[in-house]
Structure formats: C-alpha cells, structure tokens
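Once you scroll down, you'll see the structures, which are given as structure tokens.
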Structure I
Amino acid sequence: MSNPRRVRAALVGAGRMAGTHARVLEMVPAIQLCAVCDPVPENAARLAETLGVPAQTLTTVLADPDIDAVILVTPTPTHAALIRQAAGAGKHVFVEKPVAGTLAEADEVIKVVKRAGVQCQVGFQRRFDPAYAEAKRAIGAGELGRLATFRGVSRDPTPPPLDFLKTSGGLMVDLGVHDLDTMRFLVGEVAEVRAVGAVQRLPELAEFGLFDSAVATVSFENGALGTLELGLHTAYGYDIRAEVLGERGRLHLEMDSPLHLTRYTAEGAVKRPPRGFEERFFAAYVAEFTAFARCLLTGQPVSPDAEDAARTLKLALAAQHALETGETVHVASFAEKDKVGA
C-alpha cells in the first residue's frame, strides 16, 4: 500500500454510475481518487476535469505502482476481463454488480483474484444501508424467530436507455439482482425460483424479448417463502421495499421520503419518495467504500467478495431463466450457457 492511511484509486469508466461514485468518494477520506480512464477518451477527460484528476489510459493506470486499487464502473460484459487485468497488475478491485457476465467468468474471477492475492469487493450497497444492516443484525440475533416470508419491491421512476436494456442481461439480472442479493443477505440461500413478466409501459421492449415488469416467487432452503416485484417505470418515484416476516414479528424496510418526512396540509398528507438510487442509498454507498478502504488498509477480507457475489449472480441468472421460460428453476443445479448482454 502506497500510503498506510489512504487507498489511492483510479476510476475505470466515466458514465452515469461513475459520476455517482465520484461524488460518493468525496465523502470517503480513506480513498484518494487519482485518475479516471474510459475507452472513450473524451468521456474520461470530461469527468476527470470535474474531479481535478488526470484522465489516463487503463494501461497507464495499471502500470502505476502508486495506484492501489481500481473502481470498475463499466458494462457487465467487461467486468471479468478488467478484473483479470487489474489483478494481474496487483491492483485491488471494487466492481459494480454483477461480478461478471456468466457463471464461468465469475468462477474465473474468483480464481484470478485468489491467485493474485488481491481483494475484490462487489457493489451490493444495500448491505451497507443502516436499515438493512440493522435488519441483518436483528434476524441474526433471533429477534424474529423462525423466518416465514420475504417480500421485495424495486420500481424505478424512469427506465434506462433501450441500448442499455438490450445488453443488461434482463430485468432479473440488472434491476432484480439487488433484491435477490438482499434475499440471500437477510433470509438465506434460495432453493427454487419461478417468475412471470409483462410489457406494460415500454412496448419497444417486446421486440427484444424484454420485460418492464415482473413478479418472482422463491422457496428458501430454510423453508421460508418469498416474492419479488420489479418495474422499470413508476410515476411516483423510486420505490424500494423489503419485508421479512418471522414467527415473532415483522421487519419492514422502506424510505417513504427523505428524512422520513411527511407534510400535512389542508389537502392531506404528502410524502415525496426518493427520486433515484443516488438519493436513497447515498449513505450506503459511502459506507461500502469506507468498508472497502478499511479492509485494504488493515488486511481484512472484503465483503461481499467475488465468491459471495457469484452466488448472487447464479440466483439472478436462474431467476432470469425462469422469467424467460416459465420454468421452475432449481438454483443449486442451474447452469447457464449464454453470456449476459450477448
């Protein structure tokens, strides 16, 4: 480590999510952002200028002995190759979800980072949100007793561009993967998954066999049951909910409005839901990068690591297969052949 008190990192990718992470990193003193690179030099230069750091090529970043880690904010199909390059250069990695495009690539990533002796943390920021973390603690302490059901809801206010949706791997892999990871995080491993989908708001998706709405049901290995509702176009805002029911009580996770504020007027009660993931999970993003830096500086293992994230990827791909085929998928025995985004 070049500085025992700070992690020097380069941002790889200069799109929307890179901009979000750049703003988050301003709140993480333990990480010093040193460079930005992107396959499109103009994009890298534009973001680098706003951050006051140089725009560099990936080759330059990986060859720089003073850079400790790379933060990968690139399309899913590029993840495995970039992790392999970074690990080969001895750089630690933070990569946005999912860890790779296929199970075979995820297995390769696990082997590569272990062989290189570097850390690889995958961006499931909900695990670091204060409410989700407290729910995890309460469930682990047995406060709910035997778990019975899980319910998850994820609805985006506006959909991503069509070109992105065509290469994202599908609704379960792109949008639903966070909720599926939450299922594993709070309740446990999933045994079976079923799903149905529809095109309700975005008719242009039908041509490509895509859905803008879906409902999945799951059976957990511990006997609990679960449901997940997904939507790409919601008029009222960013709607993220999770609920866990046990024999002794229920945990409900939802941010109805910033600061949980409700305004009461002559017209009634008014709440303004968060407008997007940046607003709802900003503190969680700060916490996950703080944890990443702390682990690198102290030599502790990161979490979720590539191996943990590969299990979530397998569940997401199984759910996507169930959505596309109508089959009930046994997660443990599921094997996929098609590349995400291909």
Structure II
Amino acid sequence: MRNSAVLAVRRSVLCALSCAALSAALPVASAAAPQPREASRVPFTARYQAVQHGGIVRAANSSAKGVQGTESVNDGAAIAYVDVDSDPNTYNSSRAELAVPAGARVSWARLYWGGNLRVGEQKPPEDNGRVLIAEPGGRYKALLADTLIGHRTADGADAFQASADVTELVRSSRSGQWTVAQINVAMGRSPVGGWGGWTLVAAYEKASEPLRRIGVWDGFETVGPRSGDLRVPLDGNRYGKATGGRLGMIAYDGDRGTSGDYLAVETHRSKSVRLSDSANSANDVMNSSITEFGTGGTVRSPDRTNTLGYDSDVFDLRGALRDGADRVHVRTGSRKDTVWLGALFFQADVRP
C-alpha cells in the first residue's frame, strides 16, 4: 500500500502544483485566496431556499475503496484510493452524472466533499478546503471552500467536510459525468476505517414541472451513542395530503450492517416517520450507499454498491407526507455508530 510518509508528501506537493496551475480557470475560486477557518462543530443552517417550478438533483461518488474489494464494513478494512482518471498528478478521482433535465436552467449549485484524515496514514488538514473539479468534457479546475469547514478529531477519526459554490460552472456546462479529484482523505487501516466522497447538489428551474419548495441545509454535526440525536427544522409550511417530495442526506462513516441509526421526518408535533427503502433499512439508514429511492439512481464511475463509509442518499417523501403536514423537521441519530452529518436537501410540491 502507498501509505508511507514519502508518498504522502509527494501527493501533497502534486496536489499543490496541480491546483496552483489550474486555479485561474475557475472564477469562483483562486488558489491565492485565503481559505476559511475550521470548526469542530458547524450548526445546521439554511444554505439555499426557493419556491419555483423545478426541482433538485445531485451527483455523488466515493473517493475510497477496499483493497480486497470484498469488505462489508469500513471499520478495520484496508482502504485505498479510487482513481478513475488518467492524470498522473492526481491520486484520487471519481465521476458521477448530474441529471439536470433537458431544457432546465440551473439556479444554484454547490459541491460538498469530505473524509477521514486519520487511517493508516495521517493526512495534514491544510488541503481540506481544496479539490479539483472537471465538468463533463472539461479539464480540471481548482476549487477552494468558500465557507466554514467542519473538522473534528474524535472517536478515533479525524473527519472534515468542506463546500463551495459552483453555480456558474454547472449552469454553463453540458450534460454528462462530473469528475472530482484530490479530496484530502487518508488510506490504510484503522479500527474506525477510512472514508471520503463528494456530492454535487443543484437546484433547477423548468416551467413544465410542478411548483415546489426547494431547500438545502448544511453544517457539520456528530450523532452517536455519546453525542445524541440531531434535529433540523427544514420547513414550517403546511402540505396537503399525498404531497410528493424527496429528501437527500450526506453523511460520513455510516457502517453497513451496524444497526441503530435512523433518519426520521416529523410532519406534525405528534407524528414522526422513519425513512427507508429497498437499499436503506429504517434501522441502518447510514449504510455506505449512494442511492435514489432505493436504487443506484445515477451513472457513476466507479459504481460500487458499498461506498465504505460515505452516504449520499435520496428518499421518497410521499409516505411521510401521505396525511399532509404542518411542518417538515428532520431528526437523525445513531445508537451504536458515530456518524458525521454534512447536508440535507429537500423538495416538496406546493400543491399535491
């Protein structure tokens, strides 16, 4: 495995050279710009909200894989990098398609990325806020985080999440697979395992689609046996019976097969519905998967079912909203596992 100190230094140098050379190509970031500060806890707040004809889509993939390729959980597994491009200057990269409907206009887009810096090797945090991104058919561009980075060392891990606005880049791009590289994640083996990945979230407008409320909330919070549950108020509006909608979640270090973690939607003061589907059980919802309504949902490279500690899932809200709602709040928790929650994204039809 390539986890020696020499190779770690070499990767850091290569990343710095690649980012510096490409930074001018992306107007939303500059390699010379100061990076935002880090905090061990970032409370969840609204990042984007709108009422518009359209919806919300996402692309996502993992940056880590098992060395043997047969691991069921990332705890104790030997973790290596995913690297799908042909660029010798990148040591991790993966791709996924952002399925913006034909004829739609992207109104907002943001890239989220994160991982664990402490596995067999210890990665320095200086590159937490820097990645490379390439639009479909394009070349890598340097991207720097533009907001507070969540970074917490606890429970045997050194976890972080960063994000940056990419609206103009996504709005001007063509359809196809996006590539994200050089996420600052470690590889090797540790009791808590290694993980890393990225999710590109985009809101779009299209006149022929229903009028919907759309929102994205992000932060960096820990849920687990010692840290307790997390409750995030998403929407205080009323919804009629049989309203259609979806809820997306980005989380880190959810172990497949470790029960006790859940994602619930509170639609009334006395009603809470645990979300689940064919790929995510109600008692193991953070299970190292990238799914949409229980299926793969989008084109990815690589397209592994088990993403070893990275979750980016989209759930159908029709069951939770079957009887209507006077609010939409999300509650998540984990009885056995320590999980870092990074973002929630939501859409619901204004009229059923």
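Readers should treat all values here as calculations from the given coordinates under stated rules, not as data from a laboratory. Predicted model, so just to flag it, every value in this text is computed and none were measured. Cβ atoms are built from the backbone, for glycine too; each structure is taken alone.
A value of 15.7 for mean projected area of the Cα convex hull in nm², calculated from one of I, II, originates in structure II.
For which of I, II does mean count of other Cβ atoms within 10 Å over residues 168-175, calculated from the coordinates, equal 23.8?
It traces back to I.
Once distance in nm of label points 7 Å out along Cα→Cβ at positions 40 and 248 is calculated for every structure in I, II, which label goes with the largest value?
If we compare distance in nm of label points 7 Å out along Cα→Cβ at positions 40 and 248 over I, II, the biggest value is for I.
Computing helix-only ellipticity at 222 nm (-39500 (n - 2.57) for each DSSP H run of 4 or more, over all residues; to 500) across structures I, II gives -10500 for structure I. Here mean count of other Cβ atoms within 10 Å over residues 112-119 has been calculated and equals 26.6, so which of I, II was it run on? Only one of I, II returns 26.6 for mean count of other Cβ atoms within 10 Å over residues 112-119, namely II.
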